[in-house]
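The numbers here are math on the coordinates, done by the rules we state, and not lab data. Nothing here was measured: the structure is a model prediction, and the numbers come from that model. Cβ atoms are built from the backbone, for glycine too; each structure is taken alone.
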Structure P
Amino acid sequence: MLTHPMLEQLNAMGLYGMAKAFQEMNANPDAQGLNHAEWLALLLDHEVRLRQDKRFASRIRHARLRHNAVPEDIDYRTQRGLDRHLMAELLTGRWIEDHENLILGGATGLGKSWLACAIGHKACRDNRSVLYVRAPKLFDELTLAHADGSFGRRLKALGAADLLILDDWGLEPLDAQGRHDLLEILEERYGRRSTLITSQLPVADWHSLIGHATYADAILDRLVHNAHRLELKGHSMRRQNPPPAS
């Protein structure tokens, strides 16, 4: 069998997974007993898995998740009102498929950001596009985007992600430009994409945080009415698990 020309052709066609599998199988005496269909099936399986791995790596890079969090590491033992069955349902991603939202609330230190990143990680695994942003930093960046003329491109990027994670919402009241920008983002996403918000501030206080009745009604209508809610309670996990001494 002309091994090298075959490898050159596979690599030239960008079938790198198949090329690697071909090399490994051709050097494995146990593979010699496989028929043509079995060989082809194994080659295709390697190619599919390689492409899935590359696509996942690309989605993770683009998501820019704050924490290296995965669903398998979620702590259900600490008492903070985290329902295992609800989390299992959220991790299926059906709410993202249905273009619904998710609000993670609770005091600081309860792991809201970490959980949001774990959900984002699972969405990346499921071949969904994810973008993580901290609310305070986002509004600062949007101010600069208005100044340099890049707001349109930024708005398009924020609207395109299957899941937008808006972390640390409500740390400070919105000004007029912030209200307008947030409404534009949510309008771009409403009914087409899903948004996950983490906040220490109860939803009942969001209206006053936005600071303008008309804008507040419009923003909350697009964000809250179709949102799943998960309210964490208890003591800060940071006090229970302090960082190691340097």
Structure Q
Amino acid sequence: MRGALWMLLAALFAALPPDSTVVVIAHRGEHLHHPENTLPAFQAAIDMGADFIEVDVRTTADGRLVLMHDSTVDARTDGHGEVSRFQFAQIRALDAGSRMGKEFAGTRVPTFEEALDLARGKIGVYVDCKAISADDLVAALEKARMSDHAVIYGGARLLERVAALRPALRVMPEADNPAVLRRLIETLHLRVAAFGARDFDDATIAVARAAGVEIYVDRLGAADNEAAWQDAVERGAAGIQTDRPVELLAFLRSKGRHR
């Protein structure tokens, strides 16, 4: 069985175009030098030539869609408390930039709509659905005319609802393992799947490749380096999410894998 798997992998990887482009996904924007999940971080990612910005979307108490990775505002603003308990006006009054330096003082928590408006015509959006309804997500993407320029990451139930509302949207669940991925491919008609350190293994990769599903893999933390990027490329990644978009872009260009 193992020999058959390796033969399948070899055939699949050999069939990959040697010069195919690998897209660069800027995790929370360019957040090493800008406040994460803010318009300055997204603009920096655009300016450097990244292909996607990753944004974390949550919903306020009064139903507005805002960007914040954590469930609380504590780590990234001068406020305290759960995003879901804030009225939009309250969360908008917070300073989301001072912790990155005086030059970012006064930076506000952006709305999802503001991020989409900034991105339109310039960069794709990788939507990490932290706490958002499928209906609100679809409505926001359509209003911003960004439906064709987004990938949507979230739980299976949310993505099932998104796919039911708008089958053309690119939903992107976590691959998880071969059995789960096979089921998701069948039920969601996947074109792309998300992989992380836990599930970026040969057997799960083989399922994605055999079904023609693109692989978007996280290379974050200790794995955000040239050796791990090269490994991702060699194993068929079509996209890499990184905290180091400048360096990843330079690396891919040096290998002929990015424009």
Taking distance in nm of label points 7 Å out along Cα→Cβ at positions 103 and 207 as the criterion, which structure among P, Q has the greatest value? Q
Determine which structure produced the value 24 for relative contact order in percent (Cα under 8 Å, 6 or more apart), calculated from the coordinates; the candidates are P, Q. P
Assign the value -16500, calculated as helix-only ellipticity at 222 nm (-39500 (n - 2.57) for each DSSP H run of 4 or more, over all residues; to 500), to the correct structure from P, Q. P
Which of P, Q yields 20.6 [mean count of other Cβ atoms within 10 Å over residues 47-54, calculated]: Q
Which entry (P, Q) yields the derived value 32, 21, 15 for semi-axes √(5λ) of the Cα gyration tensor in Å: Q
